[in-house]
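Below: a set of structures, written as structure tokens.
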Structure 1
Amino acid sequence: MFDKPETIDDLFEMQLKDLYISESQLIDALPLMAEKAKDGRLRAGFTRSLHETEMQLQRLETIGEALGLDLDGYICKAMKGLIAEGQETMSERATEEVMDTALIAAQRIEHYEISDYGTAAHYAKRFGYTEVAELLRQTLNEEQLTDTKLNGLAKNYLNQKAV
């Protein structure tokens, strides 16, 4: 693995490795988030997101195999930081409403993933990897939908309860 990309191919490979480890890290974090969620809709959303993330990881494995890339062995400092920041907000002394409002800030993770998947899909399309681009766009659409759902839950319900 290279420390610094020298070509657009390197950037694309780094992007895919970043996505792969990000999804892996998220699979580890989502069960705790679901456990901490007090609101049933939020808990169900995290559980649904866990299953979706597992499918997204499988898609990335398919992409890695198709391109002959080993996606393991990379550390995503950004996702690690986002997860750690989320865990810091899970105060045991918070009211249920404040806990759920803190957890809904998981949207930061969705925004990060939307950016990553959008970039990777663009690279794949540019390189002529049509099927890879389609798989990446499928996940991008799922991430955007999850963000919309979290945003609606926050704006229309959870934030008002916490005030």
Structure 2
Amino acid sequence: MTRKYLDMNQHDALYTVARRYPGGLEALAREMGISANVLRNKLSPTIASHYPSFEEVSIIVEHCHRGGVAEAHLPLHALLMRHGMAAFVVPQPEQASRDDLSQTVCRVMSEVGAVAEAVSSALMDGVVTTAEADLIEREFHSALSALGAWRARLKLQGAGGA
């Protein structure tokens, strides 16, 4: 039976993101200075005797982000969601000054639309599956992140005050 990895489970998300690192777990382990087998055991959601440290989680996310892994920050989002929190990437002043705020508003509206679509699709048959609930949580988190980034951009441009 194939295990279904959930995006909004921090353990699953870390394992999935690390496997997407260019060159796979072997290359990531080399970057971290540990053996691939040790890394594989620490990341495997099915091995309860090994865990990555908090620092190792941070290093994995950092390497994956620098390596261009799509959604490299997903494990952090999943961890925060578990604790009722949401995160967003804080725009750097030089980036915010180049950003068109109308594009940011469009991104926010798009994310809110994705939430509505996920909820609508899940409710069509009257039963929300685990996978559908995971997708809804992920879409909600993306929308909250987009709102937070929008707020930060407004503050950087002086429109939001202190």
Structure 3
Amino acid sequence: MTDDSDVDTVDTLVETVHARGHENVTAEHASTFEFTTDDWLTPAGDCILAVDADRTPREFDPAFKAACRNADATITATIVVEGTDGTHEATIAGRGDPDLTLLDDRTMVGRTSEYTDDERTILVDADAAAVDLDRDLVAALADGAAATLRLEVDLP
């Protein structure tokens, strides 16, 4: 039996991050979404979906990070939120980039643009950002619901 950081198939790698929502989650940012290990969030953090993440990009498996550096890789972020009104799920697809270092020890950011920063970016060219998420999912996060971020890399 394998855990979520092991290879699911020859060409797919997965990392899973557990976190929780926060009363200041608004998910209004139009070009990014973010998970953070910080246990707090100010109203200005309109891209942050969840706080208190249990893992960071620095802790991801080296094979996963290497796969993310392939510009032809598809990276799928699946966000599952366990709210009091049920389970909410969103899927955001993007791609890898040779400049992704995945070395940050605090946050992870998905971007709709091709921009990569020095450590935090986990995928580029995302087909959605925080503002695009279902508002019931966002409301559950604002209520402090448990959130899981599953990152899957598929290589060509």
When mean count of other Cβ atoms within 10 Å over residues 31-38 is calculated for structures 1, 2, 3, the one with the largest value is 3
Percent of Cα pairs over 24 Å apart gets 45 when computed on, of labels 1, 2, 3, structure 2
Rg/Rh (Cα atoms, Kirkwood Rh), for residues 71-118 alone gets 1.06 when computed on, of labels 1, 2, 3, structure 3
Value -2500 of helix-only ellipticity at 222 nm (-39500 (n - 2.57) for each DSSP H run of 4 or more, over all residues; to 500) was derived from the coordinates of, among 1, 2, 3, structure 3
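Read the figures in this text as sums done on the coordinates, not as results from a lab. Model, not experiment: these values are computed from the prediction. Cβ atoms are built from the backbone, for glycine too; each structure is taken alone.
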